[in-house]
1. Out of 1, 2, which one gives 1.4 for distance in nm of label points 7 Å out along Cα→Cβ at positions 95 and 175 as computed from the coordinates?
2. With helix-only ellipticity at 222 nm (-39500 (n - 2.57) for each DSSP H run of 4 or more, over all residues; to 500) derived from the coordinates and found to be -9000, which of 1, 2 does the value describe?
3. Of the structures labelled 1, 2, one was used to calculate distance in nm of label points 7 Å out along Cα→Cβ at positions 223 and 239, giving 0.9. Name it.
4. Quick check: 18.5 is what I get for mean count of other Cβ atoms within 10 Å over residues 135-142, calculated from one of 1, 2. Which structure matches?
5. For which of 1, 2 does mean count of other Cβ atoms within 10 Å over residues 127-134, calculated from the coordinates, equal 17.2?
6. For which of 1, 2 does mean count of other Cβ atoms within 10 Å over residues 63-70, calculated from the coordinates, equal 12.9?
7. Thinking only about relative contact order in percent (Cα under 8 Å, 6 or more apart), which of 1, 2 has the largest value?
8. Among the shown structures 1, 2, from which was the value 51, 27, 15 of Cα extents along the principal axes in Å, for residues 151-230 alone calculated?
Structure 1
Amino acid sequence: MKKIAVIGSGTMGNGIAHVFAQNGFSVAMIDIRQDALDKGINTISGNLDRMVTKGNISEDIKKSTLANITTFTSMVEGVKDAELVIEAATENIEIKLNIFKELDSICQPQTILASNTSSISITKIASVTKRGDKVIGMHFMNPVPVMKLVEVIRGYNTSDEVTNLILSVSKSLGKTPTEVNDYPGFIANRILMPMINEAIYSLYEGVAGVEEIDTVMKLGMAHPMGPLQLADFIGLDVCLSILKVMHDGFGNPKYAPCPLLVNMVTAGNLGKKSGIGFYDYSGGGKDLWYP
């Protein structure tokens, strides 16, 4: 397997394209807008520059990595030769289902279709295709070039052959793949999101402030980043979406999103990407208090 297509050029899409290209794969990066693709390439180039500066890679590796990536605004053109397509679009089930319907109709019959979804059912995604045995989850962590984990999610009909191949491909990227089964939130977010939600509830109920909550988890539990800061980096809208998927999927009130999280997303305070979340990223980095 040497020809990969990545749907989406945002944070996750360009990170996935980066690691495949750096490891010698030919990568087609696909988005509906050329300016988004240009931004994705600029991000990859900047990340490679930092790696060169730190002595992690050579200038030649940077050049070969960028040469391995071709951009497309046409999905048909981008995926026509792909042996593996990885969807990294926004965490919206209708968007993903529409993408997989189209991919199923235009890709070669043997092409494996993977989703980078962090919570949406792989079985549900596979149900809109005629190749359920070849649909799988590849949940990369952010930032993709740095984080070692790939959560490999088997849908109900995913074959052993495809699962083993994706585990092997993940290892070839220098990643550590972990196989899990298809239930809401998988493993990473099934454990992480309730912790983040509980931290938000603790703030909402006035138990402690933002920095205090994060400090307890960093110094008391040896977490490299506190849950509120981590939520800001993930995106509060993404956290809310995942919690809703888990709440709907399990019907358990313990996954119900905190009202403070709902209000912050409604107000457009989405974390680092919007400039304001639990912390202020517009200058100075001071935390914000939400009574």
Structure 2
Amino acid sequence: MGKFDTVSTHVDDNNGDKSLFVIKIGGNVIDNSENLYRFLKDFTALKGFKILVHGGGKVATQISETLGIEPKLIEGRRITDIETLRVVTMVYAGLINKNIVAQLQRFGNNAIGLTGADGDFIRTKKRPVKTIDYGFVGDINERSINPKNISNLMEAGFTPVFCALTHDGEGQLLNTNADTIASALAVALAKLYDTTLIYCFEKKGVLIDINDEHSLLNEIDQQEYMKLKEQQIIHSGMVPKMDNAFSAISCGVKAVIIGHSNDLGNLKKNQPFGTRLTENL
């Protein structure tokens, strides 16, 4: 594992006019005003085009409980009945999204808050009922993203901020996984831009020992990932995130970076940030 010790994960912040960062943030950013302030300031400082994707499950759960609506989760996945859909629409597209947009404007970033229904940017299919009825949940396919419309918006000087809501083209909003939205956006826009996908979460990146922040892998390719997965060094919740990341890379995304939101500013400084996933080292 020594070969990872000196590998830099910095990304050139000036790859030309066609560089794009698609960045997804989780609850560790959204739920902490100090973390959010720092992240959005660093996000604004990145050069090139940018797209921000967010969820807000914890806030949605708190609001649901306040309204007397019991959240329903199966294996960590939210069941979105009609009452829950109303709550997540208020929370994701309203409270969280507009707070983020307002703060980005504060930093001089001309952001615009969006659902997938706006501009017909993200159209999904309602998840079919099998053993579990997930309710009003949208599944993304290879035709879901409208890259031309999104590109037009960015070229006009706006920074899209997408919440975890899409639509089916028949007038129905659908709750959709934010990680999946970010990956699909990166893949679709990789045909037009030099695209890097970044997942910001509560760890420094991919760790050999989940309890040791110093065991960070600076860079990893798919071959090394498969070895570590077989050895159960990478396991549990990190596996689907890594699988999706390498799938995005195979579809044209330049690189995927997984790291802590507090360290995003390292990209601007050309310093190591998180774990960089690439096709080949």
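No lab work stands behind these numbers, since they all come straight from the coordinates. If you're wondering where the values come from, they're calculated on a predicted model, not measured in any experiment. Cβ atoms are built from the backbone, for glycine too; each structure is taken alone.
1. Corresponding structure: 2.
2. Answer for the origin of the read-out: 2.
3. 1
4. Checking each candidate, the match is 2.
5. 1
6. 2
7. Structure 2 gives the largest value of relative contact order in percent (Cα under 8 Å, 6 or more apart) among 1, 2.
8. 1
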